Structure formats: C-alpha cells, structure tokens
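Since every read-out is calculated from the coordinates, none of them should be taken as a lab result. Treat the numbers as computed from the prediction; the structure is a model and nothing was measured. Cβ atoms are built from the backbone, for glycine too; each structure is taken alone.
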Structure P
Amino acid sequence: MRLVIAMMKHETNSFSPVVTDWQRFLDWGAHFGEKVKEAFAGTAMPIGAYLRLAREVGAETVTPIAAEAMPSGIVASEAYEIMSQAILDAIRKGCDGAMLDLHGAMVAQPTPDGEGTLLERIRAIAPDLPIAVTCDLHANLTLKMVRNATALIGYKTYPHIDMHVVGEQVGRILLRAMAGEIRPVMAWERRPLLAQTLRMGTDDEPMATLIRLAREEESRGLLAATVFGGFPLADMKDAGMSAICVADGDRDLARAASTRLMDAAWARREEFLYRHQPLEDAVARAKAIDERPVLLLDHADNVGSGGTEDVMTVLAEVIRQGLDDVAVAAVRDPEAVRQMQKAGVGATLTLALGGKTDMPAIGRKGEPLRVTGKVRTLSDGEWIVRGPMYTGIKVQMGPSAVLDTGKVQIVIVSHHHEPWDQGVFTSLGIDPATKHYLLLKSRIHYRAGFAALARATILCDGEGVTTSDNSRLDFREVRRPIYPLDRLNALPEGDLT
C-alpha cells in the first residue's frame, strides 16, 4: 500500500492586512519529503496520526509537503501553488490512498475555496482515489470539499487538543474502506448562520451541547459526525456553520443526523453572538481582583485569527489604569527587537512599540505606544510545545525579547504567534504562574496552556481585525441573507450533498 500524506493549512482572515506569502509559511516551518516525517512523527497533529496509522499497516508513505502559517490575509498565488502542486505531483506518481491534513478556511488569490480546489484537482488526476481529510473546527465547508473527499472530519475541541484523535478516526475510516470493510457515504448540511469565533469554545454553551450531540450521533452508529463552527472572518460565499456526517453505506442515516445537528445550532443562534462592554470597565474590573493570575484577553487582536499582534489599545489602558505585575504575550515588532538587541541585556531604552501595521478594513491606522523599560531577556524565539495543543511542535517566534517597564513585562517577537502554551513566557524566563495579570492576544486557544492557571478571565474589547463587532467589518462575498448580518427566521438551506 502506498499512501500520500500531506498538510496544507491556513485560516484566512479576509480583513487582515498581514501578507500571506510563501515566506510566511517558511517562517512557521514548511517541510518537504522526508523532512515532514522528521518534523511531525510522534506529534499530536493529524499528520502525526496519519504517519502512525501508515506504520501500523506497513504502508509505504510519500510525504510531499507539510506547510502551515499563522492566520493572516489572503494566501498569495505563489504560496498556494507551491503547496498544492507538491501534493498533486505526488498523486500523479501513483498511490493507493491519500490522507490530508487541511484547515478548511483557506482563501487564496487563485481561488476562494483553497481546500475544495485542491481536492477537485486531485480528483481530476485520480477519480477513484480514496481520500481522507481532517479539517479545523473553524472550517467553512464547501460542496467541492465534500464531493471530492471519501471521508471528511473536523476537530471536536476548541482549543484544538484532539487533532491527532480525529486524524486517527478518519484515517481508520479510510483504511477500512480501502480494505472493503465499509463504504463511507457523507451528508452535509448547514444553516445561514455566521457564528462568532469567540462564542465557539467547546467548554462553553452553546457549542458544548452541539459537540455532545455529535458524539451521541457517533455512538448510535455513525462513522463520524462533525459540527463546524466555521470561520466568519474568511469573507467567502460558504462561510458559516455546518455539519457533516459519515455513515457506512446509509446516506439517509447521515442526512438525518446532520439535520438534527444543524437544527440544534439554529435554535440557539442568538447564543453565537458576543455582547460587547467598554474596555475601561473591563480593565477596572480586573484591577479590583486580588487573586492571581488574572487573564486579560485582547481578543480583537488575536493573531490566531489573523490579528496584526501590534495593536496597543488594551496594553495602553492597562498601563493607564496602573495595573502592576503584568506579563504580556505577545507584541510583534521586529524593529523593536532589533533595537533591544543592539542595546543589550540590562540596557534601558524608550521604544515606539507596536502600531506598525495599518488596518484599512476597519479604517484604523497603526498607533505605536511609547514605553520605557529595561531589556530583560533576548532569545532566538525557538522552543518546543509541551502543552496539550500542538504537542511536540517547534515554535519559531523569531528573534524575541522581554522589555520590563517595572510594572509590565512585555514579550516582543518577530514572527506572529498566538499564546496557547506557557512556553511563550517560560522560554523567555517569565513564570506565568507568579504574575498577577497575564495579558494575552488570544481568543479561546489560550485555554490549552493557561486555563488551569487562571483565577479569573476578563475579555478586553480592544481594536483589531479579529473584532467580534460585525458593524466594523464590510462583508462582501458571504452569501446573503445570513444571520446575524440579516435578521432571519426561515431556513433556506438544508442538505447540500
């Protein structure tokens, strides 16, 4: 048996000004050929699970590429073609099956449906090839993706700590199908619902109930059942919530299950909207909490959803209100890091920190924050994730530093990185458990590494292109009508397969 195993992942924020060229994938860590196995064997990633399954059955593995970049703007044509052509070339050389680790919300310059177009191209080469696909919980599922996969599944956790689990689940479905034991059939259904990512935490309602219902569908005999929250910041036609179910030969069974899941989501549509509060009130509430640590979430500048990671609004308010013993992760400002490297550890300097990136989509210019502090630490920014999300993966934040103002220690990085693991602090000499406040540019993924530490969590509604305020965003491509951009009671969509 010869299996092509590959990864091509990007969550695209159409409103983000951050350029997604090939260099961005290289900065995160793009691998080719045998280097893929070196980087991902033994990790808690879908591609790691695929490699384990292949070893189990004694299959020959071809690993043309594994590439991922932190969420950002629309993927450049060159980057998309480098990744997709590597996979297509491997398929052309012949194989018995393919196991793909994709995201499901990639918008690229050649196509708004990055994954669907890739799968369609694969089918043109190998019409009958068995193909397993793992997607992110935030996938915007499309007809091309469904029609051109044999079995497709998504994560059931946010933060995504079950990536290897679902990768193994769909991989085993594929291997059983190839052995003639089962005949996977899929049904996909959606509702006109553009849910907000901040309301998709799987430990919270309403998503917790939807995930429970999906597991119950699997317990009743489905091979797989997935509820996709979707990624609303990818402004493309198919953005939004959906469900896909995989059954053994019984499409009606899969269809009925996906209908039940989407009916449950639609009935609770109001709960998928976030209600805002004034930033100064949120910071004041945090200041009054004596327990530690308190987490402050700068979610509107969440780099894990395409934020610029250099909006200083929340940090400025924290400083203005005089919060003490604060650690910040992270601010992306390569120029500030270079200045700190030049000054050296122990030097005191004043920086115009952050605010280097304009955000035309929300009509905001970059506004640096003038801060004075001591260079506490310098680092190459490389460390290994030991927590439950992306376990075993090497993080490359690029040249990094810590600026200590006396009250605030600020982690400053050269490459975008969302703080989902404590290594963002510990690799630079900061023990997050000892701080009174942890200011994180994150939305939900922070929970993987920091939820167990938190004595309180405060949402801070700052500025940025990952805002949950739909009035700040000019949606142009998503299908209309759709809730909550439009007030809807009817259900114009149903089974799409």
Structure Q
Amino acid sequence: MATALAQTTPTDSQPDPRRWKALALLCTAFFMVILDSAIVVVALPSIDADLGFSTGDLQWVLSAYLLSFGGLLLLGGRAADLLGRRRVFMVGTALFALASLGCGLAGSDAALIVARVIQGVAAAIMTPTALSILTTTFEEGPERNKALGVWAAIGGVGATAAWLVGGPITDGLGWEWIFFINVPVALGVVALSPVLLRDSRDRDRARRFDVAGAVTITAALVALVYAVVEAPEAGWADGQTLGLLGLSAALVALFALIEARSSAPLAPLRIFRSRALVGGNLVLLALGMVAFGMPFILTQYAQQVLDWSPLEFGLGSAVMPIMAAIGSTTGQAIATKGGGIRAIVVVSMILTGLGCLLLTQVSVDGSYLGDIFFGLLIFGPGLGAGFVAGSIASLAGVAESEAGLASGLNNTSFQIGGAVGVAILSSVAVTEADGADPLTALTNGYGSAFTAAIGFAALGLLVAILLLGKVHGPATGPAVEPAGAPAD
C-alpha cells in the first residue's frame, strides 16, 4: 500500500486534471458538515417539544456535536496524514451517514445526544481530511488560494444557509429529516471519492497516534463547556464551577506537557511558532463563538417570543446567507490580490459586532424589520469575510506533511469556539432573564446574550490587530514561514 500511495501523491509535476471536480466533491462534504453544525438551531424548539429536554439541556443537541467534532479534529487530521487521506475521508463520510440516520431515528433526548456525539466524531474525521486533500491537490499560490477561498465561502454560507434550509424541512417533513437528508448525500460522496480523489499520506512519519493527547484535550473542552452550562444553576463561585474550570485548565496544561514529550505528538508545539497560524486560529475561535452563539439565541427569541414557525424563521433569515456569500466573495477577491488579511478581519469583526449591537434592542412585541433584519444584514458579510480571512491566515505556508494537522487546527478553532459561544450565551440568557412576565424575562435574557456576543467580536478584533499585522493573501503577498517546516 505504501508503494501505491507513493505513486499517487500530489507532488507530481503535472497538476491533477480532476482537481476542480475534486474540489466540488470536497466542498459538498464540507457544506454538509457545516450545515449540520447549525441546522439544528432552527429545529431546537421542535426537538424540545418532541423529546422533552430538561431546562438548560437543550443546548447539548448543538454542543455535543461541536465538542466531539472540535475535540477530535486534531486526531482526525493526523490520521489523514498517516493512514492515507482519501481512505480516511471515505471512512469518516460513511460513518457520518450512519450517525445521521441514528439522529433521525432517535426516540429520546439521550439517544439523540449520543448520535450527535458520533456524528461529531465522523465530522472530525471528514473535515480536516477533506481540507488536507485540498491543500495537497493544489500547489501553494494563486490556484490554491482560489480553492481555499471557495472552501471558506462554502463554510461561511453553509453555517448560515442552515437556517433557510432547516426551516422548511422542519415545518414540512419534521425535524428528523434535517438528519435524514445527509444519508444519500454522504453515500454519494463516498461513491465518487475513488473516482475523483487521489490518495496521499505523509510517508516520512511512523504510524503512531497520540491518543493520550486527544483524550486530554477533549476532556478539557468538555469540562470547560459543562462548567459554563451548569454555572447559572450552581453559581459562578460554587465549588463545582470553579473545580470544573480548574480541571479544564489543568488538562490543557497536561496536554501541552504530553505534546512536548510525545514522539508522535497530536499537535507539535513548534507549529505554534507561526504567527499567522496562531492568529488565524484565534480569529476563527472568536468567529465561531459569535457565529454559533448569536443564532442559538436568535432562533429562540423568534420562535418563543415572537411565536414564529421554523419556516418563518428560515425564510426571514435568508438575508444572512446571502450577505455572507457576498462577504466571502469580497474577502476572497481582496486576499487573492494580495490584500492584507488583518484589514479584512478588522472590518469583518466590526460588522459582526455591529450586527449583534442592533440585536440587543429586541423587544417583546418586536417585528422583523424593527428587530431582526438589519442586524442580520450587517452580521452576514462580516461572518463570510472573517471566515475566509481566518482560514487563509491559518493555512498559509503550511508544509505538506503538516496539512492534516493545520486543517484540524483550523476547524477545531471554529467548532470549539461555537461550543463555548453557545454555552456562554445560553448561560447569560438564563442568568439575566428577569421581568414581570415570562416573555419579558426571556427577551431581557436574550438581549443580554446579544450584548455578550459583542465581546466575542471584540476579541477577534483584538487578535487581528495584535497578530495579523504582517499576513497577506498568499497570491502576491510575502510568504509566511511554514509552520513547523524545517529550514532548507
């Protein structure tokens, strides 16, 4: 098998003639994964009505997926590098189809959460592998930058189009079908993979996996999110909350120690010497916090306070994916021409922050134009442009042998940001919910959550100013030192 892989690596002198068709296939898989990260947002009230989640537990339908997805992305990326990217991609996609079927058939809250965890594991295998195949199929330069721009645009649009797609499906067919639709798509991707994708792997590394590192970092993330989720009921100064936060910090420190001493680390610490990679991933972390957290709150406001149906919310939110697509296209065009990534991120974070600021004015007797439309109109292009810029920064100059790892970091940052953002904003909404009647209390809580979301955008803005000052679009800008690549 090693010989066969060596003959199909993308280091051949001639570009793969199937590369653009391969890109379409990879982007289809990525769109499906990102769509599933967010599509449940619209269906959450319907899922709650059918399965009867306890107070505060509903967010685990979203967070269980994001945590298993984000927590195992690094392991998925490394597995792709060592075992063969196409092979691992196909296994992950097949598992995603099976887990999606399980989600749709779930008859209890516990069964759905377990199926969502498995679905997240599958996504953690698929996504970094797909991005790794992309970066090893296209040579660094204008062509790869164009491919990355398309990839990033698909991600930005997928995260928001989920609202538009999820509403009609939930209203017309039932929430189960937001999962069932994945099955034929995933199986189609598996069938076409041997035809359109060529296999490759890092032949210079032994096939060893840092399981201890993967378990440690995933446990750290679960402890962090669980602490934030339970804090409103237990109290922020309670021993449980402080103990879980301390455990999370200790596990992160243990993870760093394991990586420093491991002969085959999950995330070699040297990769973090790249300022662009660190800055890009922190931008994606902040963006994920606001990109998942804000919609989680907004759909509950629209459906529980304004009494909208999932279809009405889906159609009303259509402005956001449209504007995200415009933002992604514009960001890609600027980066392709060598524009400064920092400038793109600064503008994108300002736009997302302004969008959240407008949403802080939501009211009990609110309306679409008065309370929602303009916030989404401004938020959308900020999300699209920020995702493109953060993705390009986090992958610029990465050596081929580290493609899976860098791809895993890229997606880990966004997905974990989403899990943390949802947990924090959900906690704020519950804590700040007060008023003379239930609807007023809910609205006050949601308004406070939108205010907290502005802080996420401010975090991304600060990162851009401090870490992305010398990063340019790789088409014409100065090269970024490869993360962890040896000097020649």
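With helix-only ellipticity at 222 nm (-39500 (n - 2.57) for each DSSP H run of 4 or more, over all residues; to 500) derived from the coordinates and found to be -8000, which of P, Q does the value describe? Structure P accounts for this read-out. Distance in nm of label points 7 Å out along Cα→Cβ at positions 102 and 262 computed as 2.4: which structure among P, Q? Derived from Q, not from the others. From which structure (P, Q) was relative contact order in percent (Cα under 8 Å, 6 or more apart) calculated, if the value obtained is 17? Computing relative contact order in percent (Cα under 8 Å, 6 or more apart) on every structure in P, Q gives 17 only for P. With mean count of other Cβ atoms within 10 Å over residues 38-45 computed over the structures P, Q, the top value is the one for Q, the highest of the group. Looking at FRET efficiency 1/(1 + (r/R0)^6) of positions 270 and 286 (r between Cβ atoms, R0 = 25 Å, to 0.05) for structures P, Q, the greatest value goes to Q.
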